[in-house]
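These are the structures, in structure tokens.
Each value in this text was obtained by applying a stated rule to the coordinates, not by laboratory testing. Computed from a predicted model, the values in this text were never measured in an experiment. Cβ atoms are built from the backbone, for glycine too; each structure is taken alone.
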Structure 1
Amino acid sequence: MSVLGKKWIIESRDEAKPILDILLENRGLNTKEEKAEFLDANDASEFHDPFLMRDMQKSVDRIMKAIENKERIIIFGDYDVDGLTSAAILFHALKRLKANHSVRLPNREKDGYGLSMPFIEEFKGIEIKLIITVDCGISCSKEIAYASQNGIDTIITDHHQVPEEPPKDAYSINHPKQKNCTYPFEELTGAGVALKLAHALFIHNLGNEDAKKEIEPLIELAALGTIADIGILKGENRLIVKKGLKNLLKTSSPGLKILKDLAGFSEFENKEISTTMVGYQMAPRINAAGRIGDPYIALKLLIGENQKDLLKYGKELDELNRRRQEMTGQSFLKAIEKFAKLEQNSMLPFVLIESHPDWHVGIIGLTASKLAERFNRPAMIMQDLGDTLVGSARSIESFNVIEAISAHKHHLTSFGGHKEAAGFTMKKSAFAKFKKEMEKFAESKLKNEDLRKSLKIDCEIQPEKISESLINDIYKLKPFGSSNSRPIFVLKNIKPNFIETVGRNADHVKFEAEINGKNIPVIGFRLGEHSQELRKHKSLNMACHVDFNEWNGSKKIQLELVDFEQNC
């Protein structure tokens, strides 16, 4: 049994195959062509032709008509990182084409998600003729029909689940997963789709070569949205992120420079920015505005130019992010108290459902995510607003949360989302029945599942294969992320020596692994509490990453401990 109680899933036991081939095949890349395409993605690699996406030419023609006729265009976005970067991408593109345009964003607390009727009424009043949605719109049939009835055309750019009947009154829909769309890559995020529309506009106006130059500074925004929205890092998403991270090192965007400084990236100016750094340092600061503040603060940082104003917006985001962290911690402690007691009494339900008036709508998704991680159960957490409950759901690998919510939509006033995450609202009067039926539904899906957390391990590795060459092969897979996780290996029969805890609060553990008579340094982040368990064992099986540790100009091989078990 592992010290973290996880079931280890070793994905390959082929000892004869080269490790790089094992890593690629574990990520679904099986043919020579697939492997070559994945490994060869570089600065010179080309994005797919945006006009392969259904309705793209139609969208470009309508936008050009609006520009020529000096119609005011509204970019309607979302308040999360994917939505904000999508809006920023199109804002910059339309600005370059001298459009008369502006951005409208919903407030999570006041407006909820998506294009609602009050916005259409507002756009009627100011004589808007064209709306372009980004990262939303595919589920807004009624609103788009009403806009059309009032002489407003709507172009949808989105990536969320396509309903059985997408909005038939939309002027055009750019969505890689819609029916009869021949676009070669379906997994673009909202920012990825926005980038394709911007690219198509530049090709139409400037030709292919100049269009490449124009989208270059927009790729880093698309990378930020793709990472934050956990887009799978294969195909075009991987190319967006790979190019975007490189561009981010030397970004010309004044707002992104400030965001990098706030995230502590200054020391990485000439090194590498990773998906982890972006996902855990930059993205939360942008997200904080939409969660508990005003999303326009984050948007202004992404599209603004005045240095003094941008510094102010950056500081506001930093403070909002600090408050967001405090609020999430407080709500998680309240939520975990109840479910921990149920767990102790073997009464933990298969889905965790709870509401509270003090849980802010902006942090319920984070609380649900922490609960799902802690208990390995899907979680649905709601803010009680009196007559209405606003909920956010986060799931586990073996449970499709949007399928579950769709099966109970008769209790809801609205909902939307993905397999892993969803949002919904309901009348408070429906809560008891919803909770009872959802718990029964989850039990039917999960009662025969092994609900221990799993740790996917690429393969067992023999000590003699730990080398600089192996690490260089691992680096060929970068950037790491969804569907392309950082490789994990098992090393067996390892003797731990010189065990100590490190870090301000002794959060981490450090030791040397005796392997074939040599000592290799090991660091275990956030595993300091298990140092005594390490000391009990003379021989361990270790699940770990293999990497370099660079310090003061020297570079040495280091193992990063992920989990361990006693060697039987």
Structure 2
Amino acid sequence: MSYRLLPYILLLFFVLSFLYRSDFSFNQDLGMHLKLGEIIWKTHQVPKVNLFSYTNPDFPFVNHHWLFEVWIYLSSITIGFQALLIIKVILLLFCAGVILFLAGKTKSSLLFPIAFIFFHLLRERTDLRPEIFSFFFTVVTLYILELYEKKNSKFIYLLPLISLIWVNTHIYFPVGIFLQVVFIGDLLFRKFVYKQKVGNKLKPLVVVTSLSILCTFINPNYIAGALYPFTVFNNYGVTITENQTIFTLQKIQFVNPDFLFYYLSAFIIFGSIYASFWRIKFSFKNTFLSLLGLALATQSIRGFPYLVLISLPYVLWNCSYTDKNTWTKSITIFFAFLLLGESIFYLNGVYYSMTYEPYTPTLALIQDEKPAVDFLLKNHLPQQVFNNFDTGSYLIYRTYPQYKIFVDERPEAYPATFFTNTYVPMQEDYSQFRNDEKRFGFKTVFFTITDENPRALTFLNAITRDPQWKIVYLDYYTMILVKSDTQKKLHLQTIDLAKLNSNNYRYASVIAYTNLGTFLFNTHHLELAKAFEEKALRTNPNNPAANKGMAYILYFENSKDNSVQNYVSKSENMIFW
């Protein structure tokens, strides 16, 4: 093995170390994608309305993911979920490898430490979701454009085809157009500002980009589909974390270790641009591609990976630091030790046990709602079902068409007024829920106990004290309630929160016990909450979530309790990165 390949192998090993972890896509929208894929495959039509909800069944819905949905459905019934997770890892490693190849062309002495910092941002989006294909198409487009610039490669004529596939796979397809426009801008800048000869590259690239733009109109919704990335938030009645900026989330004290690496990467980007003015001539392409990745990451945290997939090589070009000296060798060795240590932390699970992260080092798709849905189906619980936002996708996957849901994780598939006038108010004001209960005819409530939004806590406190509703199922993630007359008719055993026994629960994960402990604390069952948190701490005494839960309970009981501070000191992430 060549010594020159060692930094690349180490960096890919680092990426693999945090890709090798449990996948919670079913807690997001994977279930809905699977069901839509099945429907599209069997009916040969892409639904254009909200098919799954009884509240807004005819509301128009633009589906940019349909090709991904067909692929994942067919894959799930042929090669299975385990193979899908392996494919996901391979795709993301391929993306990292292509970017490292482009970065290696810079011959930068700082490639290893800068890439190590940037690669942390890939951790933000590793689930099995349509965006993995946006990442793939991004790096392929970037590679083809670079190849065209250097060698007039005929692969440039593949870009319209990529655009055609991309627009039907994920909503980030405009990124491919942006990349082509930057390369056109770079050719124009070099031709008219630096008076360089650019040969016959400009016209073919303009033609290809024009065709790529035209191809975005070839989707089930035509012009509306092509423009949808720019209009989707015109009808968005509820806030989703992944679509928020880092600055918005920090204002509400949202904690995410990737924020540190966003700021480090942004500092490096601006520093590299500043350095480029002193060391080399200004490069339109290098500067604007560095900033494009940063802009996408700044727009929302779901764009964090673009700091790697677009910005990284061009930051190194801007730095243009190729000296091999004692200083660069020393810093490379230092970062190599950091990389190996952090990778081991991921692979042995220590990193996750010392943070609030729920992951474990294994390739498995976690279905947290499966036991609850099994209970729902086994006991034929009656409709209509009131469910919260987080549970809609999995309910669609397991219960449609037998059941229709109240809401799911697609804000764009519902009128914004549905969230502002119905979904949110009925949780904030229980009397509003009682009115809507009569209007919609709720018979069953399916709700996650992990939803700590203030409105959800208000709702859970109220409904668990309402004698007309009986708890018939409770686990570490989900609670099911039915009307009291239904409970009697179906002869379902009720669950009294005041009589829960922590010894009746057997979970391997500390997070399961902290979820139950937090839920019981939020519903004012302090002694029981303490019992579950104590069990969590016996499972892992250093887990910050368990220590935080116990600190809250003890402080609420007695704010002067000296032991509170001991738990508080262990409630912060022990690993800040």
Problem set entry | Computed -17500 for helix-only ellipticity at 222 nm (-39500 (n - 2.57) for each DSSP H run of 4 or more, over all residues; to 500) - originating structure among 1, 2 | 2
Exercise. Can you say which of 1, 2 returns 26, 18, 16 when semi-axes √(5λ) of the Cα gyration tensor in Å, for residues 75-250 alone is computed?
Worked result: 1
Exercise. To which of 1, 2 does the computed value 13 (relative contact order in percent (Cα under 8 Å, 6 or more apart)) belong?
Worked result: 1
For this session: Could you figure out which one of 1, 2 the value 6.0 for distance in nm of label points 7 Å out along Cα→Cβ at positions 131 and 499 was computed from?
Result: 1
Problem set entry | Value 1.26, calculated as Cα Rg over 2.2 N^0.38 Å, for residues 211-538 alone, assigned to which of 1, 2 | 2
